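Given below, in the form of structure tokens, are the structures.
No lab work stands behind these numbers, since they all come straight from the coordinates. Please read all numbers here as calculations on a predicted model, not as lab measurements. Cβ atoms are built from the backbone, for glycine too; each structure is taken alone.
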Structure P
Amino acid sequence: MAIQGLAERTYVETTAIMARYNPFFEKAGMTKIAETKPNSPVLKAIEKLRDSGFNPVLLSSTKYNLKQLRTKPAIACEVRRILKSMSKKSGGIYRKRIAAVHKACVKHQEFCDRVNSASLEKLAKMLRVISILAQTKVYLFWKNPVFSIKVKTMHIK
């Protein structure tokens, strides 16, 4: 059964990482509109983290990140340096997501201040967010054929 029987909406849209590997959404009748590639500074940060001893596959685990930060005390300084370096080259939306700030824009200096004052737990969460930002996302769209857009014409006398 397609989405048609389940959705009482004119349009349904989603962004998914899994859609790149599994055609679940397309089999349900959605149309793949676009793929967004990760930002270059984010990918470079992931590579620098790999060079520092992090496994990029496991970066999405806050528990793994925290263990790495606790067992290698010097690595926290390196992580802070990598995050601040990435902030110079990436846009404010990345800073906002990594710092988990609920405001429209985060300036580079504010981001650096947050990174410098972050606990190991907060740094571990920031690394998790970077791993998510480094994944390619797929945007899909579906128009419900049950709903048709009716255009009303106005007659002027």
Structure Q
Amino acid sequence: MTQTPTEDILAGYFSALRDRDLDRIASYFAEDIVYTDVCLHFTGRGRREVKRSFRLWFDTVAGAYAPTINDLQVAPGGYVLEWTLRYDFSGTLGLLSGQGPLELKMVSVGHIRDGLIVDNRDYWDLATVLRQFGISTVPPLPPSAGEG
């Protein structure tokens, strides 16, 4: 089955993410990219600012960095992407400080124009990440009465 241009762009972008290649990552963004990490309340505007935010994130990576696409829905000019990020965290990023394995389940919603990502919004579950670091003791919700 042939991939769409959007699928090709996102596959290349994820390859650059796995390699932590900042210049290749930035090459998938329009000059006027608006990149939002909803959980961290961060919005970067322009390639340079977004590249800087990736550099800060990558400074916390010890070892392999494994973003994996789980599901991709493509619409004309846009995408919704469910993905998982696994890596060994080491350092400090906002509330997170220390080291250990980290897994984030994420959703990205974005648009592509002229072969470049023009906006992207990342959504992920901070409570699960905080539990992984022992910062939050709030347990996940129990299964509903109809389950199990």
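Summary of values
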read-out: For 21 (relative contact order in percent (Cα under 8 Å, 6 or more apart), calculated) the corresponding structure among P, Q; value: Q
read-out: Comparison of P, Q by Cα Rg over 2.2 N^0.38 Å - largest value held by; value: P
read-out: Highest-scoring label, criterion being distance in nm of label points 7 Å out along Cα→Cβ at positions 51 and 91, among P, Q; value: P
read-out: Of the structures P, Q, the one that -8000 was derived from, the read-out being helix-only ellipticity at 222 nm (-39500 (n - 2.57) for each DSSP H run of 4 or more, over all residues; to 500); value: Q
